[in-house]
Structure P
Amino acid sequence: MPIETLNLELFSLINASAEAKPWIIHLAIFIANDLLYLVLGLLVFLWCFGDLANKERALRAVLLTSIALGVGYLISLYYPHSRPFVLGVGHTLIEHSATASFPSNHMLIFSTIALSYLSVGRRVAGGILLLMAFAVAWSRIYIGVHFPLDMLGAFGVALVINGLGVYIWPLCQTHIMHMAVAVYSWLFHPLLRRGWLK
């Protein structure tokens, strides 16, 4: 079976039906759009109030995610794939710009952060984040703005970036952390001095 045919068939299985229950629709939209802010807010919290180890893990996750998003952008330029609603397939439950869908940025973010935490031994945090990533993958397909292949591609990119990160990060983590903490201390010195930030 051609991969595009399989992609469309899987999409039709996951995408919301015309009889979808309102509570499932609301849940899917929340996961697809708003869960991201919770995770990003948590990373900011860990940097601002966590110890040095928490700061390092948060910074590592953010940097790897930034690289993954850059790679994802390059892929979208050379392999532009239309979103489901552009092709006129499925049910679309939210408004979305007709940008390239492959790979999914949301899945890139969640899966890269999850794998980053897993790769440094934070199994509980990484496992929860990975479950969130799969939930986001389901929700973005369910509401009709992505195909399953978009999610698989994003996870693959996240896996490769984290695999490289295992070898590259130890070589530069001390220098990067020193610069990041120095900039943070300079920008927020008054708040740090008062103990409002850590």
Structure Q
Amino acid sequence: MKRRTFTTLVTGLTLAASLMGSTAMAQDKMRIALVVKALGIGFFEAAAQGAEEAAKELGNVEIIYTGPTDTTAEGQIEVINSLIAQGVNAIAISANDPDALVPALKKAMDRGITVISWDSGVAPEGRQMHLNPSSNALIGNMIVKLAADHLPEGGDVAVLSATATATNQNIWIEEMNKVLGNYPGINVVGTV
């Protein structure tokens, strides 16, 4: 799944950056920045590995794996501004905040950089497209099902989200709430 998703991501970004008149010339290496919520998170490291594998298959594509050291929009904005200064061809970002990143990403698009969000979306005005690697409804249902499987007699659970502004996690929580009625023994006591 990881490999197919990121082959699609890298291929799509390469094509989009080429068609949208990115600043690199055809013979130059296509430079795609994979901006994650924070460095050091296994999910994002696996995503970077998948992107590197896809780039190797495509050839002439360089993946720049980067992100802040903590899960803040401010950290991502600093990274975005640095990438704009470097003149990358494309930015693929998993957003810490869907709205706070919009001005910096608009600036990137104004400079001819292709911008997409993946995993955790950016507001539509701050990107050209969004790649959702899985069904939000499926994830929300699976989270509650796993809790029910581990608590066959029912019980209290708390939901711990990485950040209050994480687009994807807030959607998953909404989807969880939609299916909680299917698991009458599971009681959500709080969401952090």
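Descriptive notes on the structure:
- Answer label among P, Q for the case where distance in nm of label points 7 Å out along Cα→Cβ at positions 121 and 137, calculated from the coordinates, equals 2.8: P
- Here relative contact order in percent (Cα under 8 Å, 6 or more apart) was derived from just one of the structures P, Q, and that gives 18; the source is Q.
- Which of P, Q yields -25500 [helix-only ellipticity at 222 nm (-39500 (n - 2.57) for each DSSP H run of 4 or more, over all residues; to 500), calculated]: P
Just so you know, all these numbers are worked out from the coordinates, no wet-lab data involved. Values in this document were obtained by computation on a predicted structure and should not be read as measured data. Cβ atoms are built from the backbone, for glycine too; each structure is taken alone.
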